[in-house]
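Below you'll find the structures, each written out as C-alpha cells.
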Structure I
Amino acid sequence: MTPITKIKKKLADPAAIFIAACLLAGAGAATLQAFSEDDPIHYSKTTAHDPVAALQDRIDRDQIHLTYEPQRGYLDSVLKSLKVPPSSQGLVFSKTSLQREHINPRKPRALYFNDDTYVGYVRGAPFLEFASIDPKLGAVFYTLNQDPTGKPKFNRQNYQCLQCHEAAATESVPGLLLRSVYPDMDGDAIQSGGSFITTDQSPLKERWGGWYVTGATGAGHHMGNTRYDDEDRPDQTDFASRANLLDLSRYLKTSPYPRDTSDAVALMVFAHQQRLHNLITSTNYFVRTCLFDADVQLKRAGALPAKIHETTETRINGACEILVRAILFCGEFQLTETIKGTSGFAEEFSARGPRDGHGRSLRDLDLSHRLFKYPCSYLIYGEQFNALPPEALECVYRRLSEILSGKDQSQMFSHVSNDDRAAILQILRETKKGLPKNW
C-alpha cells in the first residue's frame, strides 16, 4: 500500500483530511500552516481593514471622538463606538495575558466582544487590548494607551502578540486563544496542572479555569471561580461549591467594571466564535497559498494556470471540509443541564437576527441540549466568511447544500436532524445574501 493510499483511507477524520491535503503536496502540515508572512499573505506588511482600523480612520477624519473618563479611561467610549455590548463581559483572573502584572483575583481582566471585535480591559493598566477580525488577515491586534489625548491612536501589534496568538492552538494563524488553567491563590497558572484550550467541543468540566463565571449551569460543574492552594493536586478540587454563582461580591469589587457579571452564556458563545474565526482564517490562508503555489508551479512548467490542478483541488476540499464541520457544530459538547446567564447577553445576542418569515434565526439559543437551536453558525453572515476565496466559497456552499438538503446522510452530520436541516436551509435562503443560484 502506497503512502497516499494509506492517507486516503483515513479521510473520515477531519484532522486527517487536512494533514493528508498537506502531505499530498509534499510538505508537513505544520510547515504549511506557519505562513502568515509568506506569499501571498504578508500579514505584517498588509494594511488592515478591520473594525478597529475603520474606527481609527474615523477618528483621524474627525468623524468621531473618543471620550476619556477617569475610572476606565477610553473603555466605555470604545465599546460604544465599536458596538460591543457590555453584557458580553467576561472576567479573567489568571495571569495569562500581556499585562499580567496588573491582574489578580481582586482585579481581573475584563473581556468584551461582538461578532468581529474583542476588547480587553485591565484596571490600572497602561493600555486597552484589541483583537479585531480583518476579512482577509484574520485577527489583527492593537493596543490603545489609556492617556487622555485629542486623537487617540490604536497601535497595531504584530510580533509581541503573535508570540502566543500564532500557534497550534490558534490553527497556526494569527488568531484568538481561549485557555482554561489551574490558577494558584495569586492567579498564576500552576504549570504542573496543565491547561485546556476551550472551544465549543470542550466539556464543561474543562472550561473556565482562571475565569469568574456567573449564571446557572446546574450539575454541569466547571473550573471557574476557583483558586488552588494545593499546587500538587489541583485537579482534585471540588468544583461543585463554586458553580451556579450569581453574585461576585465575595470575590471582588465589581463597581469599577461596566457590569457586575461574567456571564456563562456569553462565555459559551465566545468559545464557539473564537474557534470559528480561527478556522475561517486558516481556510483563507491555506486556499490562497494553494492557489499561489499552483500558479507558480504551472508557470514554471510553461503552462497557463487556467485550471486548478487535481492535487490543489484535493487540498482545498480537505481544508473546506473542516470548516464546514465546524460551521455545523460537528463534535459540539452536548449539554445535560440548562445554562442561564445573568447579564442579559442571551436576549441581546438573539435579538440581532436576521430572521426568516417564520421568525427563526441562526442566533436563537438553545442552552439546554446544545448552544444554538439551529446548529449552523451565525458567522456565516460575516465579512470574514464572505471574503473567503471564490474556490473556497464554492466548496463550502456545495457541501452545505449536500448536507442540508439531505443528500449527505453520513454519520458525521447525524446530530443535525432532518427538521434542523430544513429549518437551516430555509433560514439561509431567506436571510443570507450571495447564496449560489442552485440553492
Structure II
Amino acid sequence: MNNELGVRDGRIWGRPNVNLTPDVLAELGAVLGTVIGEGSLVVTARDYYPPSRMLKRAFSSGLMSTGITVIDFHGATTPELAFAIKRFGAKCGIQFTVSPYGEDTINVKFIDSNTAMFSRDKINNILELHRRRRIVRSLPYRIGWVSYAEYIHDIYVASVSGYLDTSVIRNFHPQVVVDHNFGPSDIIIPELYSNMGVDLISINAHRPPPRRGVRHLPPLKSLKRLSDITLASDSLMGVALCSDATRTLFIDEQGKIIDPDTITAIFLRSLPDGSTIVVSPFVSERVDIYASKRRIRVYRTRSITSDIPRYIRRLRAVFGYSGRCEYIFPQFSYTPDANLAIGKMLEILGYLDVKLSHLVSEIPKLPVYEEKIKIEEKYLQRVIDNLFEADEKSVSTINGIKKIVNNQVVYVKVLDNLDGLKVGVEKPTNASIDAVKRVTEEIERVLENIVR
C-alpha cells in the first residue's frame, strides 16, 4: 500500500490511520512550527468527522513542541478560520476536513497570514523538511499553549452581516433551503440568517451518522432531495454546501441546479464597472461576454486554482472564482466563503426584487455540443468520483466535473433525473468534439470496470 501523502490543489490529503497517522501529523505540526518560529501563533479548526478531530489534536501537539501557541476553534468552517487568522494576527491557520479526493479521506489545508492557501511550493517544502526530519523542539519551559476562542462564531457572523446590506435582504424576506452536508456551518448559518431576516430550512444539519462514509461534497441523492424540497417549500432558492463551507451549489426557485459559471456571471452585477476579476482556465466564456458589458476585465490563471488569491492580490482584483463552486470576495477574505456567497446572492436578488431564474435567463448562451450516456443511478456517483480522482487536472463542480483534454475544457454533468451523464463543450470545433468523444470513451471504460 502506498503510504506517500497526497498533494493536490495546495492541500495535503490522505487516509486516516493509513498514511495520515497521528504520529505523522504530530511531526508535520512540528515541521510547520520550526518553519514559522517559536513564539508564533497558529489557529486550527476541523469539521465534525472524528478522524479530523484526532488528526488536529496530533498536529497541535507537534506545534506545541516547537513553542507555538495554538488557538483551537474546535468545529468551525474554513471561512471562519480564515477570518480568525487576521482577527488574532496568526502566522497561519490549519483546517482538517473531509477530502474531495476519496470517501473517508482527510484534507489538511494550510492558510497563510493573508488568508490565502499555501502555494504548492510551500507545501512541498514542508513535506521535504518532514522527510528529512528537520525539526527544532523547544525547551520544556517554552512549550506552547492551547486555548479556545469561545466567541469566534459570533464575531464571524457579525462581520459577515456587516459586510452585507442586510436591510435589503430583510425587506425582501426570502426563504432558503440549506444542505449543510453534516458540516459545522450548522453553528453559524441559523444566527447569520436570523440577522438577515431569512427564513431557513436546514437539512443534514447534524454530525455525520456513525459508521457511514462521509463526503466533502454533497452526494447526488442529497442534491436531488434539496431540489425537491426547494420546489415543494416555495423557497427563493436552495444551496448545497461542502463540509467546510468553502463551496456552494445554487438551486433556483424552480428546483433547477444552476451552473456555477452562470452564478459567477450574476455576481458581476455587484462589482464596479472597470474592475478586474480572476478566474481559472475552467470557466466558461459566457462570463467574459457578460463581463465585457460592464467593462470588467477577466484575468485567467494558468496554474492550479489554489493560486487564484495570489493573482487577486497582484492584480488588485475584486472577485475570484476557481471553477469549482468557490467564490472569493477579497475585501472580506482571500479564502472562498460559501456563507458570504449566499449572502451576496440574496443581496443582489433583494436589490433587484427578482427570482434567481430571471437572472439566469439574462446570462448569454453559447452553442454547445453534448453527448449523453445512460447510467444506472446506483453507479452514477462512483463514475463521477473515479473520473475526478484519476485526473489531478480536473475540478469538481459538485454535480459533475470539468476536465482539460487537448487544451479543450470538457464538462461532465449529471442529468437532472439521475439516470446518466452529459458530456459537452461550448463553441464546438473538430478538436473539442474529439475531446468530448475521448471523455465519453473514458466514462464507458470506468463504468465497465465498476459494473464488472
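Could you figure out which one of I, II the value -10000 for helix-only ellipticity at 222 nm (-39500 (n - 2.57) for each DSSP H run of 4 or more, over all residues; to 500) was computed from? Please list the in-between numbers first.
Values: I: -10000; II: -12500.
Label of the originating structure: I.
Between I, II, which one scores greatest on mean count of other Cβ atoms within 10 Å over residues 117-124? Could the numbers behind the result be given before it?
Working: I: 20.8; II: 17.8.
Result for mean count of other Cβ atoms within 10 Å over residues 117-124 over I, II: largest is I.
Computing mean projected area of the Cα convex hull in nm² for each of I, II, which one ends up highest?
Numbers: I: 23.3; II: 20.8.
Of structures I, II, the maximum of mean projected area of the Cα convex hull in nm² occurs in I.
Output the label of whichever structure in I, II has the greatest value of Cα Rg over 2.2 N^0.38 Å, for residues 157-252 alone.
Greatest value across I, II: structure I.
log10 I(q)/I(0) by the Debye sum over Cα atoms at q = 0.08, 0.11, 0.17 Å⁻¹, for residues 61-292 alone was computed and gave -0.30, -0.56, -1.30; which structure, I, II, did it come from? Display every interim value, and only then the final one.
Details: I: -0.30, -0.56, -1.30; II: -0.38, -0.71, -1.49.
Working through the options, I get structure I.
Rank structures I, II by distance in nm of label points 7 Å out along Cα→Cβ at positions 173 and 197 and report only the one at the top, that is, the highest.
Max of distance in nm of label points 7 Å out along Cα→Cβ at positions 173 and 197: I.
Rule-based calculations on the coordinates, nothing more; no lab input. Given the structure is predicted, the values throughout are model-derived calculations rather than measurements. Cβ atoms are built from the backbone, for glycine too; each structure is taken alone.
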